Structure 1
Amino acid sequence: MSSAVCPAGTELPAGFAELLIAWQRQHGRSGLPWQHTRDPYRVWLSEVMLQQTQVSTVLSYFARFLDAFPSVQVLAAASADEVMALWAGLGYYSRARNLHRCAQVVVERHGGVFPGSAEALQTLPGIGASTAAAIAAFCHGERVSIVDGNVRRVLARLLAFDRDLAQTASQRALWDLAQALLPQAPAPEDMTAYTQGLMDLGATVCLRSRPQCERCPVMTLCRARAAGTASSFPVKTRTLKRRHESWWLLLLRRRAAEDADRFWLVRRPAPGIWAGLYCPPVFQSEAALLDALPQALHPDLQALDPVAHSLTHRELRLHPLLLDAGTLTGMPEMADGQWVQADALQAHGLPAPVRLLLQRLLA
């Protein structure tokens, strides 16, 4: 099979786009709720939710978001608390804050209509190059390539691209190659199939570990497979350094026979972990927590089982200490917080481990 040469001098395998499009139409994913639409709002919402999150997790969140916020205008008019409450548990909460701000900008500056090109879309909050390309390709048939983490892996193996993708210049070089691989003069439906095909190939076949090369529609073109070095790509020297932290959570609870339990929650500051979400007061040590309470209340503290929680850059070890207020007059009320009734917890954005912790207390 003949090859094309891109401006950077790298030979590109001919026929890649055609094989990928044909495979996607026959074997790719086609039943996802954000497919078969050219509505930028739905495509944008799905793309943001799918960043570093599996499809199976996103499905229920996507449906709930559309029920609550059926248009960009409704999302823009919602309160931050409403948005965070529906996002709670999906993780990477800066996505939710950027999502809300982006909706407001689209309404305020663009009359509620998303810009029509990838270049213009990148001017909006929280929309990077790959998300912008996905919206432009799916909704407008623009000839532009996505290059998210999965796609980088596919293309790095296809081309045996051995430059370090921890470097910005290498990422840009791979994006140039991705642009050169695009189908020539595609119809809008071809760009949809090609873009979805890249996503499907990276998510279901060209996996990070144990790639299923025998199922790959472009295996005859893949240089890493031919050399038996698929596991060596992509090259990325910078390793993630994970920090380990311990937090102490003060679970203040009021119990009353005639009323539901109430918990004292404070909004987490921005920037930082769980910014904008509601959480029990957090302390960096048990001593700091004890110092915040009258000494007379210390014997009433009940230590609950620690909870481990993984974040992108760190491992958290949560140590919850429960204090039942009852009718105590010496009960402290931490600054900038509020008592939240148990049946109203779902209306507040809670970090996933906190939500599970409170649910166990209410069971």
Structure 2
Amino acid sequence: MRHFLIFSLALLLAAGCGRNQMEMIVGTYTDNGSYGLYSYRFDAAAGEATLLDSIAAVNPSFAIYRNGTVYAVNEINGPEAAVAAYGFNRKDGSFKLKSSLPSGGEDPCHLSTNGRYLLSSNYTGGSLSVFRLKGSGKLRAVKGGAAAVYSGNAGGPDFTRQQEPHVHCAVFSPDGKYVYASDFSADRVLRFDVTASGIVPSRDAAGNQISYRLDADYGPRHLVFSPNGKFFYVIGELSGTVTAFKYKKGGLALISVVDADPYDGRGSADIHISPDGKFLYVSNRLVNDGIAVFSIKKNGSLDFVAYQATRIHPRNFNITEDGRFLLCACRDSDMIQVFSRDARTGLLTDTGRNIAVRHPVCIEWVK
């Protein structure tokens, strides 16, 4: 019995060590000495990261991981703009290019997938592109050798930043039936149906695409569903506000709008929710860079908790699966800041264990 207990304890310790080790993908801009995509192993027990490997790529500013494959954009303002699929070896962190296709729009800046389709949001191109995924994870054009493209719209009051269409983010609904995309320059969120044959605009009885209007001068940027699938949140890059919706059977019902940028920097960027669904975080750039922290009530509304200062230009951030750390890509400080997170209060504490990397833009956990 004693030997059995010792053996069981050893297994538990080994399992705990395994959970503390997380692979991390970092996407960058390559205009300031960065090589391309990087992989790290993050030790959640120590709050420290070790560089594993990298692969050359042009502006792989956003990347996601799914079933052994890393998908990354080449954010280029021109016909060379592309989306690439890389095989990823979790043991040594190495990448191997599987396939690459034109993104169907300039400056692709966000990707998401349900395992069957891959969505590319193209900022300057003002469009949403759709790719099919092969069983191997390779990209396959939907038809005719090119991605299926859906165009965004303009019309917002900011004549400098909303004069042309911009699509910044698209996400799948928790039930897998819909896609929601931020129509930045039209101050609205678009809805699409996920069908067996592709992604198509949702239509109302009059034949108009279903969309959800936001306040004028909002500039919707990133979108996120709550872990329980009941709520949907939109951060406005220009307005600096978060709009909370209740989600039910494809419909969005407004709950509230709260201010996330007390300094009116007009540069709000990323939005994430803690794994337990209790706290929401928003990054703000351009003026008094930092992260706003909110608690989430049972009805989905938000209460402001604190504002955590960061280094320069917190473009993107991500929270570890266990909720213990929040890592923030501070692009213009050439570093990823590592914050510990209090699960009870939601507050962040700078650990000082910064990860040096040129122009980091995106952080993705390998799950």
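Read-outs: derived from the displayed coordinates by stated rules, not from any lab. None of these values were measured; they are calculated from a predicted model. Cβ atoms are built from the backbone, for glycine too; each structure is taken alone.
Observations on the structure shown:
- Each of 1, 2 could give FRET efficiency 1/(1 + (r/R0)^6) of positions 220 and 308 (r between Cβ atoms, R0 = 30 Å, to 0.05), but the derived value 0.10 comes from 1.
- Which of 1, 2 yields -12000 [helix-only ellipticity at 222 nm (-39500 (n - 2.57) for each DSSP H run of 4 or more, over all residues; to 500), calculated]: 1
- Origin of the value 20.2, 75, where Rg and Dmax of the Cα atoms in Å was derived from one of 1, 2: 2
- Structure responsible for 26, 15, 13, with semi-axes √(5λ) of the Cα gyration tensor in Å, for residues 92-187 alone calculated and labels 1, 2 on offer: 2
- Structure (1, 2) behind the derived value 11 of relative contact order in percent (Cα under 8 Å, 6 or more apart): 2
- For distance in nm of label points 7 Å out along Cα→Cβ at positions 196 and 252 computed as 5.2, the structure of 1, 2 it came from: 1
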